[in-house]
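We did not get these values from a lab; they are worked out from the coordinates using the rules stated. All values reported here derive from a predicted model rather than from experimental measurement. Cβ atoms are built from the backbone, for glycine too; each structure is taken alone.
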Structure I
Amino acid sequence: PHDHQLEGACKALDGSDVLAITPTGSGKTGFLLVYMHVAQAIVKDPEMCPKDLRSRMTVDPCMVVVCPTKLSNMTWCVTYTATGLSALVINADTKQSAQEIGVDIWQKASSGVAVILLSPEQLSSPEFRRLMKDKTFARRLMALNVDEVHLLCTWGARFRTSFTRIGHIRAHFARSPAFVIALTATVCAGEQMDTICKHPSFHDGQYHLIHRSNVRYDIRWLFRTNRSGLYAYRFPELDWVLNTDTPRQVVVFCQTIALTHRVFTYL
């Protein structure tokens, strides 16, 4: 693990909230992997941990990770499983699949699962509220975590308002588990930072901030003049995207769906 991953995991194990702002590809998943593996190791051998911190550990520990996209849910599940952690994804799709085969997915989450990956909408579901009221589950829960926490500023406002309930969820637990790590690569100082800290209840001086530069020196910016109008059907300025000796993947970003369709049709 990297030094910043160990730093975040250790702070969380000490009971501190952690906000990690690190570049894409820097190993943000590693924060949670290290945290849970260490927690499980301490449960097996309490002598590894100072006596005054042992009360933070619990038998059959688990953590909840809120992931905003289905892809990140499934990708993280594979990653956790590959490292030996039992993981369960709960979103609209997996709930439907479980129901079709007669499996209570929430009952499955109540014990024996180390990592529960939720879509934001599940935070306001009656099933999750019942799970929160389960005293056995509440004792197991060591951490609440949020991936892509910067989306609280945009999706949380109107698009997916359930995302903002993360702070309310925390208040339901008497043990008040740490927001082990709120993860993002994109946060600006000012209003955006204030919003991110508001919903998970991060208070000044009461959480640990890990902030690493996301400047990518391996990226080169090239500016080309676009001579085609935004309503055109031909875009010869983009011919170079396809005229390459070596096949490669290219992403063309357009501001509207209509423009995207015309560019796609042309290429």
Structure II
Amino acid sequence: MLKKAAWGISMVVLVIAALPVGLLFLEGSRFFSSAIKSPGALSALFTTLTSGLIALGLCFVLGLPTAYWLRSQSSPVIKQVAAVLLVLALLMPPLVLGLVLAFIMAPTTLIGSWFNLVHSASNTFPALVLAEVYEALPYFILTAWSALSMIPRQWEEEAWSLHKTPWQTFRFVLWPASRPGLMTATAMAWARIVGAFGAPVVVAYHPTALPVQIWITIEESGLPQALALALWLVLIGLPLPAWLTWRKGGVI
């Protein structure tokens, strides 16, 4: 009886989960080619790809050393404080994050005044990249930290006993063992970057990225055209995490 009830509930949940995806592909494909030719759409796609790749690179460069450092910490207090801070950053509403970034980059603040010596801090390409990094970096660090923490410390100690340097230990022991988890971290960060809306719409309405352009399209052209652009966004951001999930045969 319990198994039948669980099966029935599972089928309902899976149908509910599949419904938005199916409808998006069904409705979005109607204007798929014409939507990207609409004013501002192609430049928004290019902006999303260029800013996204830069933001992903920054997440990797900043996030991987941070995850490695957290993994190497022996103090549980440091780990607990770091975990809480990262989870708070992860769960902070993106719109709130955008408001905080807008305040930080305002001309009246120290950081904002530095930026304004060259150019306005908000509504610039660097502001867009910064907003995307802030939205995605906690995802990358937490996932990479988890992947590195699953590796037994004994492996490192054996490498050190063979007089391997910390870099050699990371390169030949930690990196190969954690690579699947790091790929997952990268995929999650990429999906988050590409879909970033709450923070960019506040601090970087221009240059317009694809999520903001979808919002503009809803206002100007209606839902069908916006769904077509949303399909473009999904096809850019979700194939990598979907492929990793399929490859692992379960949750990434």
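At a glance:
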{"item": "For 23, 12, 8 (semi-axes √(5λ) of the Cα gyration tensor in Å, for residues 53-92 alone, calculated) the corresponding structure among I, II", "result": "I"}
{"item": "Top of I, II by mean projected area of the Cα convex hull in nm², for residues 5-60 alone, largest first", "result": "II"}
{"item": "Structures I, II, by relative contact order in percent (Cα under 8 Å, 6 or more apart): label with the highest value", "result": "II"}
{"item": "Test item: semi-axes √(5λ) of the Cα gyration tensor in Å calculated as 34, 28, 17, pick one of I, II", "result": "II"}
{"item": "helix-only ellipticity at 222 nm (-39500 (n - 2.57) for each DSSP H run of 4 or more, over all residues; to 500) from the coordinates reads -25000; which among I, II", "result": "II"}
{"item": "Per distance in nm of label points 7 Å out along Cα→Cβ at positions 29 and 237, the highest-valued of structures I, II", "result": "I"}
{"item": "If FRET efficiency 1/(1 + (r/R0)^6) of positions 37 and 149 (r between Cβ atoms, R0 = 41 Å, to 0.05) is computed and equals 0.30, the structure in I, II", "result": "II"}
{"item": "Test item: percent of Cα pairs over 23 Å apart, for residues 77-196 alone calculated as 34, pick one of I, II", "result": "I"}
